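K.L.:
Pasting the structures here.
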Structure I
Amino acid sequence: MGSKRFSLIMVFALFLVLVLGSSCIGPDFNIGKLQATTQKLQQQTQDKLNSLDSDLAAAAVKLGRAGLSTSDARQILNDVCSKYPFLNDCVAADASGKVFAAAPDTFRKYEGADLKTGDVKKATFTKVIPTIEGIQAVSLMQPILSEKGEYAGVISALFQPESFFDAIAEPELKGTGIELNVLQTDGLNIYDFSGTDTGGNILKDAKYQEYKELVELGKRFTTQESGTGTYTYPNHTTGASTIKMAVWYSVTLHGTSWRLIDIQEASK
């Protein structure tokens, strides 16, 4: 009887060691929270882009009815810009690409400039591009059609990803230990919550190439619409090598996709 009791105690003790010890094996991540946070940011981002797209399409219709009147166009553009504080500016160009109206008023100096978009016959959402304003930004464009249905020009809403995402990320991520990165499908980082990697290209830049796990994960970022993965990379503050978990989902507008990637370091 005594030996059986001893054996049962040993089996139970071994079970506790295996169960409790397993929690100490490998990095510790709150994957559920990371996924939920990323999905929430994804939804907010998609909703905001869709809303802007809808309002810009409506503005294009108004511009077509107004007959490309500069004074009327400025008011229409101001209405869009005032609703979306993250916008850098809104411009309207005629069929030749010449800007005939711009808003806010401080951007009127660009009236008469060549927008250099070519014919925008359908709604377009660009990747980050150099602009006539001298900044790197993305442009959402809608064609302007005359009342006869003929192509008359284009309306463009321009914004920098930092301005767009700061308002979304700050309330959700502050104090959580989670950092948001947003990548284009060419590997360009267009937004880093910490500001460290914005403008870098995970597939091309030499500084990333020694981190093979990250480069391989980067290939998945650019080819897979969603996923999870881990990699080792220096902490932005201390420089110490740390294991990180990445969870990503996508937003898409008019054929252009962004990967929203939330990153969390393993708990110590």
Structure II
Amino acid sequence: MKFPVSAVVLSHNNEASIETTLQSLSWSDDICVIDDYSTDGTLNIAAQAGVRIFQGKLQENFAYQRNFSLQHVKNDWVLFVDADEIVSAQLADEIRKNITDSTCVGYSIPRTTVWRGRTLRFGEFFNFSLIRLGKRTAGKWSGKVHEQWEIKGRVGKLHAPLLHFQEGGIEKLLKKINMYSSIRADELYFQKKQVSFFTILFLPMGKFFQNYIVKLGILDGTAGLINAIAMSFYTFLVRAKLWLLWHETVNKP
């Protein structure tokens, strides 16, 4: 039986994963794909699934895309899912049970990351939850990258995880890190955030120590080491790009 929850999926060239994502949302009576002008088979797959499709340029602003989608959903309750995530049957059932006569206007959902067949339970992914389910009018998204849904009202917690499958190998991971770090550096520059030699040097080290030692990323084996290094590299790129933005401004004639 279909359930009155609008499911929003952001997509951009996700032909390898979006079909599985949409299948996991078959219980929703309103699935909306918000596509950033994909050039692969993503749109064909979405069309064959019979979902509603809207196209909008990302404009290096994920919050903008998510707020754009809120204008097109049909239901009061909205679930946001990325095109490389899967809603398990357990999570779908928990969503059904909790939003019926709920006193909450939003829910945080734990997210479990699977990379190359291995579930990552520690490091960056330890005890990681996101507000992804909420009432359409309960708040707006903010933040160009690592965006957050700022819900005004009571927020509950769900327990069944949203399954996140990191696609591809190192090349795709580095491409994503490069894109996200550029957006984040631009955002910090717009906020007039400063950066120094010491933050460029020590913040990445601190990030690695936090994820690999404090958050026990070491227990995820080699995959945990790779991801700890990747997140440290992301931290470095954000600060290095921010430094370049400030110095490009200073050196302009």
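K.L.:
Could you tell me which structure in I, II was used to calculate distance in nm of label points 7 Å out along Cα→Cβ at positions 86 and 190 as 3.5?
P.N.:
Only structure II yields this read-out.
K.L.:
Continuing with the same structure: Say we calculate distance in nm of label points 7 Å out along Cα→Cβ at positions 54 and 70 for every structure; which of I, II gives the highest result?
P.N.:
I
K.L.:
Match the computed value 7, 27, 35, 24, 7, 1, 0 of P(r) over Cα pairs in 10 Å bins from 0, in percent to one of the structures I, II, and report its label.
P.N.:
II
All of the numbers you see were taken from the coordinates with simple rules; none came from a lab. All figures in this text were calculated on a predicted structure; none of them were measured in a lab. Cβ atoms are built from the backbone, for glycine too; each structure is taken alone.
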